[in-house]
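Nothing in this text is a laboratory measurement; each read-out follows from the coordinates by a stated rule. Small disclaimer: the values here were computed from a predicted structure and weren't measured. Cβ atoms are built from the backbone, for glycine too; each structure is taken alone.
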Structure 1
Amino acid sequence: MVNVVQGSPIGNGRRVAVAVARFNEVVTERLLDGALQTLRAQGVPDDHVEVAWVPGAFELPLACRWFAESGRYDAIVMLGAVVRGGTDHYDYVCSGVTDGAMRVGLDTGVPIGFGVLTCASMEQALARAGGDAGNKGADAVLAALAMADLHTRIDSVAGAD
């Protein structure tokens, strides 16, 4: 029989850090609101959550790395909004923040909930920050908590062998 291991977005007893970009703050504040509401709904008390504001999306991976290296958090959530403009800057920022998020997670083993919007327009970003397309800040929290739980479950299965 195959043993299937999966995580659930359970927040009880978890400590979570959230890094949020100030750039496009009209969007990122909404992502943060959705993230905080979801953390509470999943059982994470406010005093187990730390929020750090950074200048822009490009700075998010470093703040997340600092959170991860502190050893104080079970999961980290990264929130930002990159909206396409008329230059190549969009492509470089999107690539840097995405690669940086993956690197932090792989290097530290701390789950990173990726809530960085990469949109063609401000309208698309607002739709994904509590509008018609939901709130990707909330989704990032659920993913981070599920991965933290999965990590715990995998550790317990591996320890049973």
Structure 2
Amino acid sequence: MADNKTYDNLMAAFAGESQANRKYLAYSKQAEKDGNLNAAKLFKAASDAETLHALKHFEVAGKIGTTSDNLKDAVAGETYEYKDMYPDFVKLAEEEGNKAALLSFNYAMKAEEVHARLYQEALDSLDQTDEVYYYLCPICGNIEKVRPGKCSICGVPGEKFIQY
């Protein structure tokens, strides 16, 4: 299916719906902070609806493979981000003196490297049956397999990490 206009449209729709999901989730959080709970709930519901659309488009496009294939794809995507994409973004943010963007890009770049490593570890131990827990830093997106004393990327206290 990868060589036709419908496939291109499915992938464009996936991208648009994915962005709408994240945007509406951000709007929901802001509405909640502003005390507008009805708007917050509407944005959250719409965010979840956009996720449903995005997932269906991705599925219909044939982009979901085996767990092994998906882990390989995730390693490649995260590796591209930390090796190629974010270094260019960091350089430009430095040149432009945009400290907020620089911090955001650096946090993401460092976290993406960890994500690539964890995906590779999961791929290498796909037959493992022992349950693994992951801990997410709510500030920078770092993921650890053991709750740390503090985040190795941004320094947030380990008790703030979210367990999965």
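The table for this structure:
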| item | result |
| --- | --- |
| Identity of the structure behind 1.8 (criterion: distance in nm of label points 7 Å out along Cα→Cβ at positions 37 and 133, calculated), options 1, 2 | 1 |
| Of the structures 1, 2, the one that 32 was derived from, the read-out being relative contact order in percent (Cα under 8 Å, 6 or more apart) | 1 |
| Among 1, 2, structure where Cα extents along the principal axes in Å as derived comes to 55, 34, 29 | 1 |
| If helix-only ellipticity at 222 nm (-39500 (n - 2.57) for each DSSP H run of 4 or more, over all residues; to 500) is computed and equals -16000, the structure in 1, 2 | 1 |
| At a computed 19.6 (mean count of other Cβ atoms within 10 Å over residues 21-28), which of 1, 2 | 1 |
